[in-house]
Every structure is written in C-alpha cells, then in structure tokens.
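Enquirer: Pasting the structures here.
Each value in this text was obtained by applying a stated rule to the coordinates, not by laboratory testing. Nothing here was measured: the structure is a model prediction, and the numbers come from that model. Cβ atoms are built from the backbone, for glycine too; each structure is taken alone.
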Structure P
Amino acid sequence: MSDSFVVFGAPVLEQEEIDAVVETMRSGWIGSGPRSAAFEDAFSDFKGGSGYPVALNSCTAALHISLIAADLSDGDEVITTPLTFCATVNAILHAGLKPVLADIDGETLNICPREIESKITENTRAILLVHFAGRPCEMDAIMDIARRHDLIVIEDCAHAIETTYRNQPAGTFGDFSCFSFYVTKNITTAEGGMILCRNEADAARCRVLALHGMSKDAWKRFSDEGYKHYQVIERGFKYNMTDIQAAIGIEQLKKINRFRAARESIWYQYSSAFANLPIVLPAPIEEDMEHAYHLYTIQLDKEVCGISRDDFLMAMTKAGIGTGVHYTCMAEQPYYQKELGWSPQDTPIGTQVGRQICSLPISAKLSAGDVENVISAVRCILN
C-alpha cells in the first residue's frame, strides 16, 4: 500500500538544528552550560514567564526529582492515572512512595476528578496527573480537590507542551510540572526533559538534585571564571541536560507553533476520514482549551468493528504504517500486579480502553502522501 514505511512519531530536524549542534561542539562546551540555561529561559518565555524551569535529561528524571523535592515521606500515597507510560508509576516507586490508581473518564481518557476524590485516604499526599494525548485534565476540579485536602499537584505534561486549559498553559497549575523532549514528542532534544516549579526555592533544590546533590551552579566550576569548589549538600542524581541537547531544543522551540499546526491539520483529516467507521475517535475538543494534538488515538472493539486491536496493529504494519499503543492499563502490567496487588478490575475503564486503543502517526514530518496512506490503510483494513 506504501512504497516506504510511515514511521510513527518521526521528528522534524532541519538545518538550524544541525548548525546549532555543530556550533555547540566547536565551542568546546558540550555538557551542561550556557545553552542549557538559554533553553530554560526560552521555555520559560514560551510558558509566559510562569514558574521556574530546570532542564534535565528526561521527563522521567523530572517526575522523580519533583516527587523528592515535594518533601513527601516514605510510604505516602500519590494518586495517578492508569492510562499512562510506566515512567509515571516508576517515578513514584523510586521516590519511596505508594502509587494509587484513580480511573479515567471514558470520554477524555484523562484521570477522573470524582475517582481521585474517592481514592483519598489519610495517607494521600499528592496527585500526579497526566494530560493525556495533549488534552488538558479538568484542572478546576482537580485543583479544588488539592486545596481542600492539602495535596501537592504534579502535572505530567509529556504530551502537553502547547496545551492550555481556560487560557492558562498546562504546567502552570501544579506545584511541579514535567515535560518531555523525547524523540517522538512535540519538540525534541533526542532525549530530554524539563521541570517547571511554582517557586524559586523548589527550582533551586531540583537543580541541586539533578547534579549529584552539588551546590548551585556546580557546572561552572570548569569555566573561565576560575575553578569553583563544590559542596555535596544532598543525595542527588545525574539528571542534567547537556548543551548539545539544549542547542537542538532552542531551535525546536522556535518552530513549535508550526509543528502544532501541522499536527492539527492531520488530526482533522483523520477525524473527517474516519467519521463513518465503527471505531471510537477522540472526543471533540472543547472551546476553552488548546489541544496539543500529540496523539491521535482510536479504539477498536472487535464485536463492533470485526477486528481486534492487536490484529489491526499487525495489519497496519503489513500495510507499511507504524502505530503505537498508548497505553496498556498500568493495572495489567505484571510487575505492578505482583508488587502492588493491582488487578484489571481496579480500573475498569482504563483496562477496557487499554485493550482497545491504538495511536496513529501524527507528526509534523508526515507528508500529504503519508497521511493519505494512513487513511487508506485504516479504511481498507476496517472495510
């Protein structure tokens, strides 16, 4: 059906990114340094100056450090969604905390505020929400719950760099917000992440935690300002971003609106082409939000559409189309079942969605021909 394979989530990397990397390498400073700081400033500007950014080597690192900087105690409970990547749950566990699943809303696929409230106990200390696929969670309701129960809020914005909720950018509601610049994300640094902290003190601590627990600006110890002794003031990690990554990110951030517009166009082409097919399409986008169009997901019920999700995935691969599964419900993962006692019945909506969901390619790199090939493959397989 296609002469060349349509890669899922292929990034757009242009001459500007190549030149920026080459210039960084020629500068002699390729570790954390001035470009990492410049990327933080540019990201803060993109978010309207809200919060204090810390550039890191992954969103997973951002989640982990946020949970530590939140000053939670071992065994404290953190409520999160079952429809997410395992990094969300693993970060909670690595921080010595207990993840608790609250089921999703069947329409938006985001964590349901009513389910959050039902899971709160005397040990609950935080909510770690995920803006799934680029659609904002119900932040008014969630922040109200957090205020009433004195809970920390951490936003997983891996899908939601451009997302807004009632004209407020995603990532500016919670105490901490975590962003991803992985290769498949809306902008990329190949690997990379960012924490956006509500206050400067938290950002300063996150910066220390990200670089071995060494005192502030330890990366400057080899600069031409003269050697600076450092002090280890906390048990830290090796989570800092390099200037090579940041150089890519600076150029990508300049193009973020163009990339989003391309994905938005693909989104609506898919929705129009699939409107009469026996599958579940993404819910309509509400007027008071900006969607980041990070994922375009469909759901396939074999009894309705005549093919299972996994058979559909295989058929798409044979047709030369890359697909994804975002995500199998966390309660279905063997490790969490064994260690935490989770079962599919704990989150029935998340479980059902996780068994039927499939992500189609939606990338600014897709050509008009690629999009047509995806549409043709989907319609051919389902017909």
Structure Q
Amino acid sequence: MKSRLGSLIDGLLPVFATLAALLVGAVMLIILGVNPLLAYQALIDGAFGSSNAFAETLVRATPLLLVGLGICIAYRGNVINIGGEGQMIVGALMATWVGLYFVGLPGWLMITIGMLVGTLGGCIWGGIPGILKAYFNVNEVLSTVMMNAIAVQLMNFFLTGPMIDPAQADIASQIPQTARLAEAYRFPRLVPTRLHLGALIAVFLAFFVYFLLWRTTLGYRIRAVGQNPHASHYAGIKVKRYIVVALLLSGAFAGLAGAMQVYGVNYRMITDGSPTGFTGSAGFNGIVAALFGQLHPIGTIPASILFGALLVGANAMQRVVQIPSALIIALNGLVVVFVVSSDIYRKKRQRRRISLEQDEDQSKAQLFNEPVITEEKNS
C-alpha cells in the first residue's frame, strides 16, 4: 500500500511543481497590479478556449514531444542531450535544402524524403557528441551545448548566403530566410487551423519509442548500459557503441522536429540570428516536457501538450491583461525550475524508499535468522 502511494505521489510531483510555479507567478502578477485569476483565465482560454486555440497548442506541442522522445532515449542510455536546438536546426537545414533544390518529385515522396533527410541531419549532429563521449570521454553536456552554437552559425551563414530567398538577395535590409517550399511539399493541415499531420506522426512515434526501449534487444541494451555500464561490458554488450546509439537516436528525433517545423508550420527557414528565432526554444523546452513525463515516452505526450498550452496561453495572457513579455519568460522559467526540482526530489524519495525497504528486509532476515539477500531494485 505504501509503495503504491509513494509511486502515486512521485507521478503527481510534476503537477504539484507546475501549480507551485503558477502560485509564485500569481504573486508576481499581484505585485504588478494584475488580477491573477483573470490572467490565468486568459491563459486557459488562449490554449483551450476554441478549436483553433487547441490546434495551436498541439502545433506547439509537436516539436516538444519529438525532442522529448529523444531525451527519453538518451536518459535510458545514461547520457544527457542538451543539443536539441542545434539538432533541430541542422535537421531543418538539410530538409529545407532537399525541398528547395530537388523539385519535380511527387509531394508525398518529397515530404517523406525531407523527413528522412532531416532525421539524418539531427542524427549526425547528435552522433558527434556521442562519439566524443564514448571514445574520448568528453562531457556530453559541454559538447552538445557547443554543437548548438556551431549549428546557429551554420544557419546564419546559409540563410544569409547560399540558401537565402532570391527575393531578399538584392535588398539592403535582408531578412535571413529561405524561399518558401512548393505547395505540394507541405504537410496536410486541418483547415482552417495550423494543425498538421506531423502531430499525429509524433504521437505514433511516442508509442514506437516505448516499443523500441522495452520490447526490442536494442532498447534492452541501451537501458542496460544506462543502468550499469560495467555489468553490461562484463555481459558482452559493447558499451561505447550503445552510448553513441543513444545520442544518435536522440538527435534523430530532434532533427525530425526541425524538419516538421519547415514542412508543417513555416514552409521555410527563417531566423533572427538566434536559435530561438527558428526553434522557439523547443530544443530546451522538450527536455522539461520529458522530465514532466517522468522520462517515459508515453508520459511525454500529455506533458508536451501541457507545455504547448503554457506557451500558447501565455501569449494570450500577455495580450489580454497587458503584462510585460519579460513576465511571460519568467513564468515559463519558473515552471522549468520547479519541474526540474521536483524530478530531483522524486529521485531522492525513490532512493530513500529503496533504502527503507532493504532495511526492513534485513531486519526480518535477522529476526528469523535467515541469510540476508540484497538485490538492486530498479528505480
């Protein structure tokens, strides 16, 4: 009974964390002289108040879900991927290049090729830190962050040079953007909203990742390496190979997210010179969505929708109650901090619970003069 209650509390911790963040945000709103109930009502209406609003929430949730799925895979391999922004950018660049320069193919075929090429781009960009981690012991947090910076500079170079929209090439105040994709090369949309087929594909991929991790040999080996690399090596698993595979797959999903943003939402690449100019911080917000979903691919689905709703609703709240945009950034940051903190607290609770259970087993064994058999329990 205690075990079930503890698991329930662990599962609800991200929800409590989000509510706590919104409570702190309410205090900030009161200080600014804004009614928090009115503000949060605008947030809910902006995210779910109409079919178009809900569709926009799902559009914002799609890249978060895809990046989050990659984070789930990396986590099971005990590596951390902070490079979602760069992987999205590289995937989008390669997918856009294919869509712009290989014309004449049927629409369904070009969309398929674009998604595959975008996935490959993110895969390569995630695989480089994987190789550095596995074979040269380079910290993957540092390498993925640095790869983000390189990807941004590549994007700025291509969008102001080789891939710039011809209509912008001779203008003094150039906008860094590519030409638009042909109409046949765009994801089908649910008219009159911006919701596209990619949202459904992302949900399907969440179930695919669950199957991959828990029902295949590849997934078993990734999880084994993540839980105990030394025991995995002793069992004959090539640990370095599966570290690289975990980051390859993680980057692949982020690259696919970037390709979908081009073929499903923007129909071109455009930026303001920063990574968020194209990604909208999906590479980082996807990490938080994965944490909120307990780093489980199925749990990441509702978590991504929630964070998509927060992003869309926060913009609506800003328009309705006329609060500074800095407060919206602060509110999103509060949610991130509280959710990440709740995950740390959850892990501490699990370790303490396992320790108590082991102490109880030891006490019972001593009481009945039985040998103590300790086993490692999976958290």
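Enquirer: Rank structures P, Q by relative contact order in percent (Cα under 8 Å, 6 or more apart) and report only the one at the top, that is, the highest.
Expert: Going through P, Q one by one, relative contact order in percent (Cα under 8 Å, 6 or more apart) peaks for structure Q.
Enquirer: Thinking of P, Q, which structure, once semi-axes √(5λ) of the Cα gyration tensor in Å, for residues 89-200 alone is computed, gives back 22, 16, 14?
Expert: Label of the source structure: P.
Enquirer: Here mean projected area of the Cα convex hull in nm², for residues 185-360 alone has been calculated and equals 14.3, so which of P, Q was it run on?
Expert: The value was obtained from structure Q.
Enquirer: If you don't mind, another one. Thinking only about distance in nm of label points 7 Å out along Cα→Cβ at positions 137 and 233, which of P, Q has the largest value?
Expert: Comparing P, Q, the top value of distance in nm of label points 7 Å out along Cα→Cβ at positions 137 and 233 belongs to P.
Enquirer: Quick check: -25000 is what I get for helix-only ellipticity at 222 nm (-39500 (n - 2.57) for each DSSP H run of 4 or more, over all residues; to 500), calculated from one of P, Q. Which structure matches?
Expert: Q
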